[in-house]
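Take a look at these structures.
Readers should treat all values here as calculations from the given coordinates under stated rules, not as data from a laboratory. In this text the structure is predicted, and so the values were computed from the model without any measurement. Cβ atoms are built from the backbone, for glycine too; each structure is taken alone.
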Structure I
Amino acid sequence: MAQTIKVGLIGFGLSGRYFHAPFLSTNPNFTLVKVVERTRNEAQLFDPSIITVRSHEELFSDPEIDLVIVGSPNDTHFSYAKAALEAGKHVLIEKPFANTSEEARQLLDLAKEKGLVAIPYQNRRYDADFLTIEHILAEQTLGDVVEYEAHFDRYRPEILNSWKEKDPDGGGNLLNLGPHLIDQAVALFGIPEAVFGDVRVIRQGGILDDYFDIKLFYADKRVILKSSMLAPDNSLRYIIHGTKGSFIKHGLDIQEETQRKNILPNTPDWGIEPESQYGTLTTADGQQTITSQAGNYHRFYDNLAKAIRGEQAQEVQPEQAIAVIRIMELALESTQSGKICSF
């Protein structure tokens, strides 16, 4: 077996604690060695063998660290990732990969120059619902897709005292949830021809955007991506119409919820959704319930390990990482101008 990839993680908040540490600790390809926490020691409570350091410089200067995961606030992603690459480390960056497409290009150019992997953490490609959609589309069950609508809604009427809601350099719902929906659309359909966006503040007292409605224009289809922080009924996830049928899916992937219960992702039946969340397929022959594929974020990490070892191309491709950021930029430009913006 190949030597394990030694990992340093910047930040141990929601992302580090629930989206990275559990998978790293149960994946034989990786060893989580060090975590940067400014004042706390949460990582050692999770696993006493983890070494806590107080600065990212301590991480970058450690010659044993192969991979740095940037899980800090959005406005630090570019600077930390750039410094890690310059130190010869592969980088996995929480979404958004960068705050601008120019920053994204700089990181990817630097990684290519140094022969390193730089990749955004697009775990939602491995949600149960999205894997199910990929399966349905691969089987041509819906025929040719003509309209695809995806939602990531929440009900949070109060403004949180968090950088995600107040930091103008990295906060807002578009940068927070937009990369998930946009990346899924790009993974399925490629880069669009044009973008129309409606990005705005809808909550009383809101400072940063908490609602977006983005339309992606393709030659043969329209893609609609929506997110609202004022959606009391937020169960709807996907509506897809094709020339042979429609597929409608409710309910968010259960992996995050399961991890919050301190259940590690090496348990039996990991990521299997309850029947209440199965989607409905409608065709000329009638309706049927479609059993969901099992969600599994391990697939992201398995691919990452192979990409680092040069055994396989990274599934989240560099051009896709740039496209996601560029689509968000165009959505904001469109919001200001009220016009459709060509990609």
Structure II
Amino acid sequence: MSEIAAQVYAYALDYPSFAPSDVSASLRIDDSSVNSAIRELARMRLVCRAMGGGDLLVAVNPDIAVAQLLFPMERALRIRQEEVEQVRAELEGLAPLYNESIDRRRRLEAVEMLPDLGTVRAMLTQLAASCEKEVLTSQPGGGRSEPVLEEAITRDEELLRRGVAMRILYQHTARFSQPTHSYVERVAPLGAEVRTLADGFVRLIVFDSETAVISLQGVDTGAVLVRDPSIVQFMVSAYERAWSAAAEFPLNIKKYNVEAVSGETKQTIMHLLVEGLDDKNIARRLGMSLRTCQRHVSEIMERIGARSRLQAGYLISKHGWLEAGTPPLTRLPLNATAPPEREPSR
């Protein structure tokens, strides 16, 4: 209520009835302001015309004004509230039907194709933004390129700063990649755990153990989004097995780190030689260059005294050098399978 309207109402309470002109003269307020105040009081049901009084007005008890003014509004509110509750009940009654539909749709969309790099990046950004607990990442193929790591670092740093746990698994060859090394130096202080393994895992990212993104077969820039709980849990279990066998990513490369990695890499190559893989496939699987792979294969063949790849695979299997408890390749004497020299006759 305006100040002038309050003054006019106080004046009206002192008289059985009053005329607007009386108010103007008594309160020394111009007619226009008085008339505006009276219209305001009339809207609030605080003044009304006197019965048989012509232009005379009378003040109204505020309790009566409340009943006259607010009762219709309260009644309308009650009606609207009843309508709201009715609509709420009807809509909430549809919730089970909607949830069942969502469950059916999720089962049908348990696997979704992401055909190109733009779609993959958009989905990763969306999943990272909603991630609350942990991200599991495995990236085989050796060191990652600088553009790929630059695209990932902003997203990963934001996740870590929000308190989301992160575990990253690379192949051993990534230890000698400068872009990958620089990336690890940035995320490790924020809490990311990084380990490496020679072989035995696939490229994937798992968010909160609920949604996984894996490579799309035959499309280098595509991916597959997996939501099925059973499939995702299988991936998480496989990841945990690989993680437990992996070694911590060293930020400071030391001689014994290099020797250990080289020895484990050679053991893995021996496995793959036994399986019959050629140098090109071994190099791709271990994330190394073809030349580096060929150097490892040559060293293995020299160490065990093999003259061909076929013989190398045979000798490795024959002597059980891949069985548990056998000495690592680096501890075998050169030409370990070569026949002993015959003593000269006396």
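If you rank structures I, II by FRET efficiency 1/(1 + (r/R0)^6) of positions 24 and 144 (r between Cβ atoms, R0 = 41 Å, to 0.05), which sits at the top with the largest value? Before the final figure, lay out the partial values.
Details: I: 0.55; II: 0.00.
With respect to FRET efficiency 1/(1 + (r/R0)^6) of positions 24 and 144 (r between Cβ atoms, R0 = 41 Å, to 0.05), the highest-scoring structure among I, II is I.
Say we calculate FRET efficiency 1/(1 + (r/R0)^6) of positions 8 and 120 (r between Cβ atoms, R0 = 25 Å, to 0.05) for every structure; which of I, II gives the highest result? Present the calculation step by step, with values, prior to reporting the outcome.
Working: I: 0.90; II: 0.00.
Largest value of FRET efficiency 1/(1 + (r/R0)^6) of positions 8 and 120 (r between Cβ atoms, R0 = 25 Å, to 0.05): I.
semi-axes √(5λ) of the Cα gyration tensor in Å was computed and gave 88, 23, 15; which structure, I, II, did it come from?
Considering all the candidates, the number was obtained from II.
Rank structures I, II by mean count of other Cβ atoms within 10 Å over residues 40-47 and report only the one at the top, that is, the highest.
On the way: I: 15.2; II: 18.4.
That would be structure II.
Given a computed value of -9000 for helix-only ellipticity at 222 nm (-39500 (n - 2.57) for each DSSP H run of 4 or more, over all residues; to 500), which structure among I, II does it belong to?
Details: I: -9000; II: -18000.
Of the options listed, only I reproduces it.
Looking at structures I, II, which one was FRET efficiency 1/(1 + (r/R0)^6) of positions 104 and 184 (r between Cβ atoms, R0 = 35 Å, to 0.05) calculated from, given that it came out as 0.25?
Numbers: I: 1.00; II: 0.25.
Going label by label, the one that fits is II.
Say we calculate relative contact order in percent (Cα under 8 Å, 6 or more apart) for every structure; which of I, II gives the highest result?
Details: I: 19; II: 13.
Top value of relative contact order in percent (Cα under 8 Å, 6 or more apart) goes to structure I.
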